[in-house]
Structure I
Amino acid sequence: MARSLKTDFPGDEVWVSLEGVTRRHSEPTPRWDPSRDCVLAAVDGEIVGYGRVTWYQELSDKRLYSIVAFLSPEWRGRGLWRTMLRACEARAGEIAANHPAGVRRILQAWGSEPEVDWPALLLSEGYREVRHFWDMIRPIGADLPEVRLPAGLAVRPVRPEHLRAIWEAQREVAPDHWQYIEDDWTEGKFEEWREANASGTVLWQVAWDGGEVAGMVLASIDEEANDKLGRRRGNTEHVFVRRLWRRRGLAAALIGRALAALKAEGMDEAYLGVDEENPSGAMGHYRRLGYEARRQDTWYRKWLVRPAGEDESGLL
């Protein structure tokens, strides 16, 4: 029985059939065992809900146990979602019991507008809001921002031999962002990233200062999602400027170039995600470039094991 579960946000769907779950999550990883870390809710033999647990090493002293759970709308408000959440929490506790002592162990979940039931459930179970992110959209029309690069910098087509330098530049900047995940920057992750991007860099805007990467916007197009949702949207994600080259207008120039490249490919809007509390004021910067906030994502956390003397501020 193949069945997809629609979430509250139009266009999103999650496969909750056995076939769909198997297809998406069949391969075990060091942080995911599909035979143990997945919860399915069924009523009269029909799957109506799906949940999973994974874990991440955020910092050397903080480990996050991430819970995602979806439930068909007609079965909400009957206690089933709460049961699924608690089953996921119990599994997180089993995973954590096998991890080294001395780390802060934190449960994490997220919710997106216009979802109501899931955030309410999390708050009722003791989670607290810890961070807000926004999906931002910019129409791509004739009013593209200035694309002039700062003096001495140049954008060149990305070649395979550039990927290591681009990766290292991202890894250098990554700790500046909230929820820096150490596991995302291992050598094995680089190999996965390099393979995934071996032939998908034509829209990337990478600024060079001689042989040094100064900043980047890794623009892309998800043709499958566009066809499915009947839209022409590109992505202006992974906006990075290294410290030495900041406050010179480089990010704006690279975004302008990315928007122009997406327009040339027939896109009529561009997407990016931004941390509302980014200390650089990124959200305001994107607004000035014509982006509009469309949907808020909220991250929730609570202690899996509260360390002695630790208060709620330790969740951040």
Structure II
Amino acid sequence: MRGTASRLEAVIPPSRRLADLRENVRKVYLGPARGLDLALAALLAGGHVLLDDVPGVGKTTLARALARSLAMGCQRVQFTSDLLPGDVTGSSVYDPRGGTFTFRQGPVFTQILIADEINRASPRTQSALLECMEEHAVTVDGVRHPLPEPFWVMATQNPVETQGTFLLPRSQLDRFLIRLSLGYPDEQAELAILEKDRGGLTPEQLEPVLAPEELMALQAQVQALHAAPEIRAYVVAVTRSTRENGRFSLGAGPRASIALLRAASAWAMLAGREFVTVDDVKEVAHPVLAHRLVEADGEVSPARPETLDEVLAKVKSPV
């Protein structure tokens, strides 16, 4: 894997490859650029994304555009209250002719899974994704079935409508590297969306610019990106501050420290650098940490930006 990444770097710098990928996606996704960059950072870091947004801002378009640009398989599952775990992961089906059970794969056996309105499914069905997201595998009747690689989940939920929804379990939220809101496009972008609707490209018409194995090589480079000891110490200090500060009844765990460093490394690669800075950590701190925290005052989750800012301001940056 590392050898493949080195060969890619020798031919075309990662920043150039990622700029081509970003430009390709922007042919159909015209929403705010920061949302796209955070989604790319999560993808490069090998982590999943939870989009907390109202309908119609381009969540599905973004996922489909990334899938097409990366030549990756993509499946969309509409989560509802009657959706069963087997409807997502697959199940064993009895074959009366042979008298045996055969495993029939569910839609999770893809490379990009769009879990639409994930909070409308029961906690039991939501939890069926835990093994998929963490171990990239499904276990049914004691048999482990590996998922295709790379594997990425982009889940959505509507923050406005709460009737008929279930809170995501804390263990489920912790599996998402980043939680973000794309937000509304600006006026010029919205005018461009209207023009695109009258005859522009669709995600399926995009040409792939990166192969899945090239993405995996870039992911390996992110893992190996230089993070100085003082940067790693700063990451740990940030997450520990959320546990030791009285503003939170639930702080960020060790998995959050891993997620924060990975996301910061991916952000550095997107910026064209071969090392991680304190600013990279700060740039991704909110989308990586907020959904893992519960405020002591009123049990608010995710953490309010101003509360997290107060805590981060007290963490001393390395000189």
Structure III
Amino acid sequence: MPKTFEAPEIGLRFEFEKTAEETGGAYTQVLVTGRPRGFIRQMHVHVGQTERHEVIEGSLVVRLHGERHVLGPGDAIEIPPGTPHSQTPGGSGIGVVRVTFTPSGRIEELLERFGELSKAKQFNRFGFPRPVAGAKLVSDLGEAGHAARPSLRTQKKLANALLRSQRPYEFVDEWDVDASPETIFDVLSDARTYPQWWRPVYVGVEAEGDPAVGNITHQHFKGRLPYHLHTHTRTVRLERPHVIEGETGGDLRGRGIWTLEPLSNGATRVRFDWRVHADRKLLRALTPILRPALRWNHNWAIARAIEGLEPYARSRT
């Protein structure tokens, strides 16, 4: 059975008649069925590939070298490599076009990506990729097909800048606490204690009940920068006295893991792995500029944890 990909948001179905594997990469042949819409109708370029369109059913309009070509059943047109062009329906109804790409290049990956974006709901209602999905498409597969303007180099720079802004914040902090793992576990697993010892970072915490897998806590905290954050965390792992893990949403989205390692002197090595995205609109927009400042802010907050955890844990011993 031929390999097929559906992308209804852009109005098309792709059925591979000849794949790169079958032709040794010499060419790929695809039967394209539907009525294109959205970004697929824009002027675009395939780097290093000749593209041949043969109309099987319906009508196709190809714009090439400033001219408009109307093709009906049995007509064909060849587009040289690197040439800006567009294909749009020539009439009403569904069309069927056999498209041959020579050589194959990465066209199969590109069309497969269209199917993946469709399944993941990453096309908007106008048939254009959502910003991050579009940026990744350009960054990964721009040579296989990209908008005619601006240049691919410029598109990649813009795409990579957007993708960098979406990178998560990843922090790893370790320190030793003069208290047993069991005592520290009981403190860290109960976020209701945080405002008592992690000051002035934690303003308030509400919890559904005692620590348990599946329980959700709601946090209100701040740092040195002039903003407050509100998050909710669901506990997904409790392995007393070694591991506490939670999934966080709200202004920050990600995962935090506390790992406790007993030391030979009776103390405990505390490690906090914190991997989050900034979901608050202002933070997300300013991430490329503020990333160093936000890391400094995190370091300040962890310093307050280091100051407060040990005396609080020892007071509970």
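FYI, it's all coordinate maths here, none of it is from the lab. Just so you know, these numbers come straight off a predicted model, no measurement behind them. Cβ atoms are built from the backbone, for glycine too; each structure is taken alone.
Here mean count of other Cβ atoms within 10 Å over residues 35-42 was calculated and came to 18.1; which of the structures I, II, III was it taken from?
III
Taking FRET efficiency 1/(1 + (r/R0)^6) of positions 75 and 259 (r between Cβ atoms, R0 = 35 Å, to 0.05) from the coordinates of each of I, II, III, which one would give 0.25?
Source structure for this number: I.
By the measure Rg/Rh (Cα atoms, Kirkwood Rh), for residues 67-130 alone, tell me the structure among I, II, III with the highest figure.
II
Name the one structure among I, II, III that mean projected area of the Cα convex hull in nm² of 19.2 was derived from.
Working through the options, I get structure II.
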